[in-house]
Each structure stands twice: as C-alpha cells, then as structure tokens.
Structure I
Amino acid sequence: MLQDIHFQRIEHNSEDYFQSVRLRQEILRTPLGLVFTKDDLTSETLQIHIVGKSANRIVCTASILIFQQHCKIRQVAVQQNLQKTGIGYQLMTFCERYIQQLNIAQIELHARLSIADFYRKMGYTEIGDGFIEVNLPHIKMVKYLK
C-alpha cells in the first residue's frame, strides 16, 4: 500500500496532465469501449486538474469545472489496485478543501450508481432522478461546504 501521496493541482497539457489522462482512460473509458478524443481534451482547458502522486507517479486524479456559484467534480479515477484503500477519500477531501479556498459553497457531481454510496458517505446528497451517461446509470449528487 502507498504511504506517501502528495496531492496537487497540475496544468492542462503538461506531462502530469497526460499521465492523468492515461489513468482516466484506463479506469473510466477503456472498460466501456470509449476513448478520449482531441476535442474532449481540448474542452478541459479551463478545468482545474488535481492529482495524487506517489513516487512521482500519478495514482489518482479528478477535475473541477468552475461555474459562478458552484462547481462540478468530474473524471474521478483511482488506480485499480489502490481502489478501496482510502485514496479516493483523500483525493475528494483535497478537492473539497481546494474548492473551499475559492469561496465556492456547492459541489455537484454525476456519480455512477455503482459508486454512489462512496459519495453518500462523504456527505453528498442525491438530486433528481437517475440518468444514463457514457452508457451507465448515474445520479446527480450535491454537497454544500458552508
């Protein structure tokens, strides 16, 4: 198990960014037969990209899309062999603290139903009905930080 994970913001189009894209591809896209397109990655220019690194290797990642009064956390991925070890919790906690520093009080996300319990345990609440996104059932969830 990893002992020392350093969380940080990374820049779009950096080497760390492309390493995080490879992790997201492996965890989130490949199992669904999907791939990131150039347009997908270009659209991420204005997002905040957060990673967790151990031994200079990215082991988890998330992106934050900022709106005027709220934000959306998306593309959360943890290396397969490190899932269910607490790293996802650490990553989300880092993201929430980062968002609080921006004086944003509401976070939303689209949770795959298979992982919704994880977000519930972190204080997120379901909003509305479920829906299909990237061919999987999802639910919109929100958390208020203030």
Structure II
Amino acid sequence: MWTKKGKYGLKALLHLAALPPGRTALSAEIAAAHALPQKFLEAILLELKNAGFILSRKGKGGGYTLAVPSAEIRIGEVVRALEGPLAPIACASRNFYRRCEDCPDEEACAIHLLTVDVRNAIAEVMDNTTVADMIARLGSNDTALLEV
C-alpha cells in the first residue's frame, strides 16, 4: 500500500507536468492547489529532485519544474524512489530483494510464487505508465483537475 508520500509526490509531478512550458511552481502553490501539507511536500520535492525527476531554481522566477519530459517519467520509478519496492514482500522484489528467513525453498513456496505474480502485474502497469499518460487519461492539462 502506498503512503501519502507516494501519492503527494505523484500529485506534485502531475501539477508540474501540466504547467505551460518554461513555467515553474512554488511548493506553496502546489500544496494549496492540492490541499497538501507544505512542509511535508517540500521534503517530498527534495526527494524527487535528488532522484532526478525535478529541478529547482531559487530567486525571482524560481520554483520547481520537471527535469525531464513527462513522457519519460515512469510511475514505477517514481514510486520506487519515494516508497521503495513495488513487491508486497521482500523475497518477491527485484530491486530490494531479501530472502525470507522462514523459507527453505522459494521455488516451492506458494506465497513467494503468488507475490512474484503480484509484483509482476503491478510493475507491468506502473513501469509502462508515464506522467504524460496519466494526464492524457484525463483529457485535460488543467492542474485543478489532476486529482490522484
């Protein structure tokens, strides 16, 4: 299950993606537009910046903007950066794998096999969906309509 961190991070990326080219947004603008706690959002924006999804500029005309086109930002990458693994348990994760202490043979473990299928289904959707796809699905570039 996602936390508010992942949800708010996606809301911020959708907001930035819907801005006219060359325009930036302040954290206060994003927070107000989506009823998000600004301090928490600022911490999330820093993580998104460190992960290479957004850029920030200080001073007049400053704020946040996407670092790459929205069509290149895959939702799976964003969620992994903010939340960690997509897999429901560690032994099913590709990027954050950790063997279960109570499992002598993963290939004979029904729970492992099921959770790998769950991980694969989630990853298939999230790794093949971009921020641009999410906006296009709404049929609008109006950031007020971008509810996650």
Item checked: For relative contact order in percent (Cα under 8 Å, 6 or more apart) computed as 19, the structure of I, II it came from -> I
Next item on the list: Compute Rg/Rh (Cα atoms, Kirkwood Rh) for each of I, II and report the one that scores greatest.
Entry: II
Next item on the list: Assuming -7000 is helix-only ellipticity at 222 nm (-39500 (n - 2.57) for each DSSP H run of 4 or more, over all residues; to 500) as calculated from a single structure, say which of I, II it is.
Entry: I
Next item on the list: Out of I, II, choose the structure whose coordinates give FRET efficiency 1/(1 + (r/R0)^6) of positions 38 and 126 (r between Cβ atoms, R0 = 30 Å, to 0.05) equal to 0.65 when calculated.
Entry: II
Next item on the list: Rank structures I, II by mean count of other Cβ atoms within 10 Å over residues 46-53 and report only the one at the top, that is, the highest.
Entry: I
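Computed from the coordinates by the stated procedures, all read-outs in this text should not be read as laboratory data. None of the values given here were measured: they were computed from a predicted structure. Cβ atoms are built from the backbone, for glycine too; each structure is taken alone.
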